[in-house]
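Participant: Okay, got some structures for you below.
Where a number appears in this text, it was derived from the coordinates with a stated rule and is not lab data. Source: prediction; values computed, not measured. Cβ atoms are built from the backbone, for glycine too; each structure is taken alone.
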Structure I
C-alpha cells in the first residue's frame, strides 16, 4: 500500500476545500486557490493562471449541479455568459501585461472590497 506524503495530503485537502467553497459560494474557490497555490511555490502569475485552470472544471460541475437541482435557470444565466467570456479573454491578455506586484495589489483590493461588501449586507 502506497503511503501518502504530507504534500499529497495537503494537495488533497486544498482541492477539497476549494471545491467546497466554490460549490457553496459560487466561484469563490478561486479566491482561495490563488493564495494556496502561491503557498505551494508558484509565483503570482502562475498562481492566478493555475487557479483558473483548477476552477474551470469545478465551476462547470457546480453549474451543472445548480441547473440539475433547479437552483438557477439557464435563462437567468445566459445573458451574463457572452460578457463573461469576453472578460475572460481580456483578463488573459492583461495577465501577460501586468506586473506581479500590481496583480497582487489588485487581487488584494478585490478581496477586501468583496469582504467588506459581504459584511455590510
Structure II
C-alpha cells in the first residue's frame, strides 16, 4: 500500500467535514449549527493541508485568518479568502459548545457557510 501525501490526508478529512455539513441540512431534522461547524472545519483542514504541503509550520488553532496569513506569503491570492474566513470564523465554537450568548443559526446562514467552505476548498485545490 502506498502512503498518501500528508496534505491529501488533511484534504480527505476536510471533504468528510464538508459532506457532514451538507448532510446536516438534508431531509429530516436540519441541524444548521452543526452544518456551520463542519463547514468551518472543512476550510480549516484545507488551509492546514496546504501549509503541510509547503512545509510551513502552524499552531494548532482554529482561526482561519491566522492560517490565511501563513498561506499568503506563498501565494498572495490567499488574501482573497479573508471574507470567507471571517464568515466561517464565527462558527468556530458553534456546534462544539453550548452558549447562551450565541445567536441561533438558520438554514440560510448554514448554506452560506457551506458555500464559503467550498470556495476555500476549491481555491486550495487549484493552487
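Participant: Given that distance in nm of label points 7 Å out along Cα→Cβ at positions 68 and 84, derived from a single structure, equals 1.8, which label among I, II identifies that structure?
Facilitator: Numbers: I: 1.8; II: 1.0.
Only one of I, II returns 1.8 for distance in nm of label points 7 Å out along Cα→Cβ at positions 68 and 84, namely I.
Participant: In terms of mean projected area of the Cα convex hull in nm², which of structures I, II is highest?
Facilitator: On the way: I: 9.8; II: 8.7.
Structure I comes out on top.
Participant: Quick check on the output: 32 is relative contact order in percent (Cα under 8 Å, 6 or more apart), derived from one of I, II. Which one produced it?
Facilitator: Details: I: 20; II: 32.
Derived from II, not from the others.
Participant: When distance in nm of label points 7 Å out along Cα→Cβ at positions 20 and 92 is calculated for each of the structures I, II, which structure yields the highest value?
Facilitator: On the way: I: 3.2; II: 1.9.
Going through I, II one by one, distance in nm of label points 7 Å out along Cα→Cβ at positions 20 and 92 peaks for structure I.
Participant: Another one. helix-only ellipticity at 222 nm (-39500 (n - 2.57) for each DSSP H run of 4 or more, over all residues; to 500) was computed and gave -27000; which structure, I, II, did it come from?
Facilitator: Working: I: -27000; II: -19500.
Source structure: I.
Participant: Ranked by mean count of other Cβ atoms within 10 Å over residues 36-43, which of I, II sits at the highest value?
Facilitator: With respect to mean count of other Cβ atoms within 10 Å over residues 36-43, the highest-scoring structure among I, II is II.
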